[in-house]
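I've put the structures underneath this note.
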Structure I
Amino acid sequence: MADAETAMSEALEHAAGEGTRSVVLDFSRVSGSTAGAPAQLVKLWVLSKSHRMSLSAVGLDRRTKEILELTQLAGVMLSL
C-alpha cells in the first residue's frame, strides 16, 4: 500500500513540476480498495492543493464514495 501511495505522490509532484493544473485519478480498473484508500485520497488532495492543482477521482468503489460523502469531501473530490 505504501508503494502505491508513494508512486501516486511522486506522479503528482512530477505533474506539478510540469505545470499541470488538473489531475483526474481513474480507479475504474482497480479491484477491491483497502480501508486506507480514503485517507490516501485525502493526502493526495492536500498535496495537490499545495501545488494549486485540482484533483478529482472517478471510478471509486461504493465504500470509498460513501466515506468521502460522510466526511463531506465528495463535493471537492469526486467527478461522478
Structure II
Amino acid sequence: MDLVWPTVRGLYLSADVPEAAVRAWTAAFREASAAPGYAALLERHGLYPFALTGTALDDYVQAQIAAYRKLADGLGLRRWPS
C-alpha cells in the first residue's frame, strides 16, 4: 500500500479572530506566496506549492478528513468519534 499524507502549511487563526483580521492575513499570505523567489524557495526546501485560503481551504480540509476516515476504516484502524 502506498500511503500519502501531505502536510498543509500556512497560517492558522482562532475561530474568534475578527473578519477584518482574517482578510488582512489572507491578503498577506497571498502576497507572500506570489512574491518573486517564493517558488524557488519552496523548491530549495523540497516543498510543493500549496496556497489555498478561505472556502477553498475549508473544502480541501473537509475532503481530506473524509478520505482519511475512509482509509482508516478500510484498514481496520481504531479511531475516536468526532
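Some points to look at:
- For 29, 20, 9 (semi-axes √(5λ) of the Cα gyration tensor in Å, calculated) the corresponding structure among I, II: II
- Structure responsible for 3.0, with distance in nm of label points 7 Å out along Cα→Cβ at positions 20 and 52 calculated and labels I, II on offer: II
- Taking distance in nm of label points 7 Å out along Cα→Cβ at positions 36 and 60 as the criterion, the top-ranked structure out of I, II is II, with the highest value.
Computed from the coordinates by the stated procedures, all read-outs in this text should not be read as laboratory data. For clarity, every value in this text was computed on a predicted model and none was experimentally measured. Cβ atoms are built from the backbone, for glycine too; each structure is taken alone.
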